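Multiple structures are listed underneath, in structure tokens.
Taken together, the values in this text are just the output of simple stated rules run on the coordinates, not laboratory data. Bear in mind that the values here come from a model prediction, so they are computed numbers and not experimental data. Cβ atoms are built from the backbone, for glycine too; each structure is taken alone.
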Structure I
Amino acid sequence: MDDLLDVEIKHAVLIRADREKVYDALTTAKGLDAWFTKGASVDAEPQGAIVFRWKDWGPEHITTEDTGTVLEAERPECFIFQWDAEDPYRAITVEFYLEATEEGTIVRLREYGYHNSPAGLKALAEHAVVWGEAMTLLKFYVEHGIRY
């Protein structure tokens, strides 16, 4: 497929906590459900399944789920998965890299694989906004225990 957009979503956030705590918030069902989802499941091993479930989420009270496949999981350095890999037009890759600093952990997110189509462009715009919000929710949960 040569209709991929040459564009990526990138976000970075400093979280004042150690990498292990941040990694667990990103890669376990308990961690994800504390700040982002309701009823997630994660097999944090290569080729493991990841399921994000939301129930009455946000001001619109969205109830939905999305699935993916774990590509790489190296605690506490990186976690990489691909959304809905069975559909090549939805096989978007998400990478989290956790970098230790004196102040805590820098989480670097990179998402790519969008197709040059109306659906691809719509997903790109939506995901760019959602990941910014998600990174803020992650920071508030890990640093302050503020739960979704």
Structure II
Amino acid sequence: MPHVRPACADDLAFLEARDRHVTADELAAVVGRGRVLLLVDRDEPEPLGWLRWGLFWDSVPFMNLLHVLEAHRGRGLGRLLVEDWQAHCRGAGHAWVLTSTMSDERSQHFYRHLGYRDVGAVELPGEAPELFLRKALRRPP
């Protein structure tokens, strides 16, 4: 049965080989801060996916990357990773979380299905607009 756990230094080789969006040093730093979650299954030799996050404005949890290996997609594993991350953020006292995706990517529909709402976009030269999405983790007081 798949479950989520924090990544550790022993997972760096797996992550470095697959997460090409950050340097090895930065990946080690975010793993050290507890900001990478791995999706693992005792019947599989390697993780099935991961979620990497940081803090937007140094205070708002921002999901930087969600990746489920292609062979394991379509089984609700991305949802499992996101829900575990949201529970962690809620437990740490955060009222809401953010993520983003390119406007030409299908993942925007996945996030909306999970309750994320569009809150803006950024257009950079030569790229599709980057959509920003937010989800409330608890009702405001």
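For which of I, II does distance in nm of label points 7 Å out along Cα→Cβ at positions 13 and 125, calculated from the coordinates, equal 4.3?
Comparing all candidates, it corresponds to II.
2.0 is what came out when distance in nm of label points 7 Å out along Cα→Cβ at positions 29 and 53 was calculated for one structure; which of I, II is it?
II
If relative contact order in percent (Cα under 8 Å, 6 or more apart) comes out at 29 when worked out from the coordinates, which of I, II was used?
Answer by label: I.
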